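Student: Pasting the structures in now, so scroll down.
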Structure I
């Protein structure tokens, strides 16, 4: 893989890492503030639900950092897991939006962002598979 392409691929994972780390920290440790900031404090679920989901996002942000700084080809399986995660959230957000049952507009915005990341990561995952096949 040429260095320019590799650099572009890495930037996708750095952007995903920053995005998920920020959301993960906000919704794990500062979720009351995050819901206030979004103007939806009254809609915030009670209990450990939000921090638990925030911690999942935080862990995925860490995974994207590891992909960004590691060997992309060797991390192809980890890229697939991150890609599936983006697909999962985007799918749920899309279904709830189409049903008119999205809990808040920000839920849909996060879904759109994850659709973009899903498409980019899926493309990268496929491209890395082609590079490996060509080397075999």
Structure II
């Protein structure tokens, strides 16, 4: 793994701390690593791959946008930092239980799907990687 992406991976892993996956007995970082590996089949863009690694940090950890920005500024050119943070924000769920406590999971996920339809292909590939058919 490229040095920058390894550092981003380590940052995301530290942000998630001891968090475990809900439906698998593994550390949380394994999920963003799998997402990045799938996305890597379609692009070598550092901001997109970094966003794949960071895509759950804002919604699942106490780390905020400024902390991500500050960290990335030591690793990448300013344009890549801006793009990575933009992608992470796009990929961060808005319709979470904390913000919509009276909505059930199905309703929240439905609204997220509607929201995801409006973001660019790069962001979608980071959140819900799709393999081309045919």
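Student: Suppose Cα extents along the principal axes in Å works out to 55, 31, 22; of I, II, which structure was it derived from?
Tutor: I
Student: Also, quick follow-up: Among the shown structures I, II, from which was the value -17500 of helix-only ellipticity at 222 nm (-39500 (n - 2.57) for each DSSP H run of 4 or more, over all residues; to 500) calculated?
Tutor: Going label by label, the one that fits is II.
Student: I've got another one for you. For distance in nm of label points 7 Å out along Cα→Cβ at positions 24 and 40, which of the structures I, II scores highest?
Tutor: Looking at the calculated values, the largest one is I.
Student: Who wins on distance in nm of label points 7 Å out along Cα→Cβ at positions 80 and 104 among I, II, i.e. which is largest?
Tutor: Structure II gives the largest value of distance in nm of label points 7 Å out along Cα→Cβ at positions 80 and 104 among I, II.
Read-outs throughout are calculated quantities, based only on the coordinates presented, and are distinct from any laboratory measurement. Just so you know, these numbers come straight off a predicted model, no measurement behind them. Cβ atoms are built from the backbone, for glycine too; each structure is taken alone.
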